[in-house]
Structures are given as structure tokens and as C-alpha cells.
Structure 1
Amino acid sequence: MKLGDVVKLLGCSVHNEPPGWQEREAGAVFAGDLMSDVLVHEGEATLLLTALNSDQVIRTADIVDACGVILVNNKIPQKSIIALAAETGMPLFSSPLSLYRCCADLGNAGSGD
């Protein structure tokens, strides 16, 4: 699923939009708050969903070459997080939905339901 479609589906606000972000494909989704778990996740073009609102999220997403980050539960990133996302070219969004709801909606969209 393309990031542009994900943003629409989850009602996201856009905080960093590097060129071409809408066309990036999310090949997998990782949902969680433990960045150590993200670091051992294997998968390409992973979209990271988390309620953790810190610079470490962007640093971790950059290390694993994530295709983007969505902060859930209406978390608004601090200026330092937005600046780091811009520096690394990481698409950054926030959704008003819960982590569970985001995962359920993405799962339903992916299965064609």
C-alpha cells in the first residue's frame, strides 16, 4: 500500500513530507513502542506505527530503513522530532486513531475487505 493511501485511510496529519513520499510503498507494518524490537525486525519498506513520541523513533526508523513513521493516539511530534525527520528524509505523520485501530484498518484494507 502506498503511503499516500495510508495517510488518507488513517486520517493522518503530515509533519514531514520528503519528495515522492506519497508513492513510497509500505511492504510491512511494525506496530509497537519498544525500539529495540524494531531493530531486530526484518522486512523491507516497513512502516513504523508507535505511540512513542521521541527522537529515538526517527533514529530507529532511519537505521532500519523504514518507509515512514506514524505516531498514533493523536500524538503531535515535538519540533526536534520534525527537524530530525527532515534531516533524515523520513516521512512523519500522526493519526488520531489508536494503535489497535490503525492496525485493524490497515489489515482490512490490505485484505481487500
Structure 2
Amino acid sequence: MNINKFSEITEMSPYTIRYYEKIGLLRGVSRNASGHRWFTEKDIIWVNFIKRLKDTGMPLEEIKKYASLRELGAQTVKERQELLEKHQENLIKHIRQQNEHLKALNTKIDLYKSGEVG
């Protein structure tokens, strides 16, 4: 599929797609006879995973590191697992913090609802 269709499916701008290719997150993108980028289902799956890592707070540099390890193949499985486990720990901490913030906010809202705060 061309970059416009890929952009539509992945909900990423063509600019971001080109940028990800430039910095090495999208590697080995095929080209058609005219030289235009041609994306596959595997590219969609990979970009969706990149988006998931980004949405969960993984820094771009860590995502690039993961992508580089992925490119090296099966011998890097352990390193990739460790990278994801570290991110998992950070995400769990972040979720706990957000739950504490939510709890404090709910307490304040309940005070306002009860009319005890003027």
C-alpha cells in the first residue's frame, strides 16, 4: 500500500512516517517500480507496536534501541525482553502514581459535592 493508505490505516501523518524511516524505526520499507514507498501488513503491525510503546511513555531513544535490536534478529531476544521488562516496571510505577493522583482528586471533588468546602 502507498504512504497515504498506510497513513490512514496507522493514523500517522506521512511526515511522521518519513521521519520514523529516517531515524531508523521503519527499516527496509519497500519501493514500487516508481520508487515510491510501499508498505505491508508487517509494517502496520510494527508501527502499531511503536505507537503502543510511545503511548505508554517509552522514550524515543529506547524505542530506537529496541528497533535496532529487532533488526539484528533472534540473537537479541533476551535484550529486547529486558528492555520491555524495564519499560513494564516504569509503566506500573506510573500507573500507581496516576491512581494516587486520581484518588486525591476524587477526595477533593467529594468534599466539594458534600458542601463542606466553601
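Readers should treat all values here as calculations from the given coordinates under stated rules, not as data from a laboratory. What you see is a predicted model; the values in this text were computed from it and never measured. Cβ atoms are built from the backbone, for glycine too; each structure is taken alone.
Assorted remarks:
- A value of 1.00 for Cα Rg over 2.2 N^0.38 Å, for residues 26-89 alone, calculated from one of 1, 2, originates in structure 1.
- Relative contact order in percent (Cα under 8 Å, 6 or more apart) from the coordinates reads 30; which among 1, 2: 1
- Winner on distance in nm of label points 7 Å out along Cα→Cβ at positions 34 and 82 once structures 1, 2 are ranked, highest first: 2
- Structure (1, 2) behind the derived value -23500 of helix-only ellipticity at 222 nm (-39500 (n - 2.57) for each DSSP H run of 4 or more, over all residues; to 500): 2
- Comparison of 1, 2 - label where Cα Rg over 2.2 N^0.38 Å is highest: 2
- Structure (1, 2) behind the derived value 0.95 of FRET efficiency 1/(1 + (r/R0)^6) of positions 58 and 98 (r between Cβ atoms, R0 = 25 Å, to 0.05): 2
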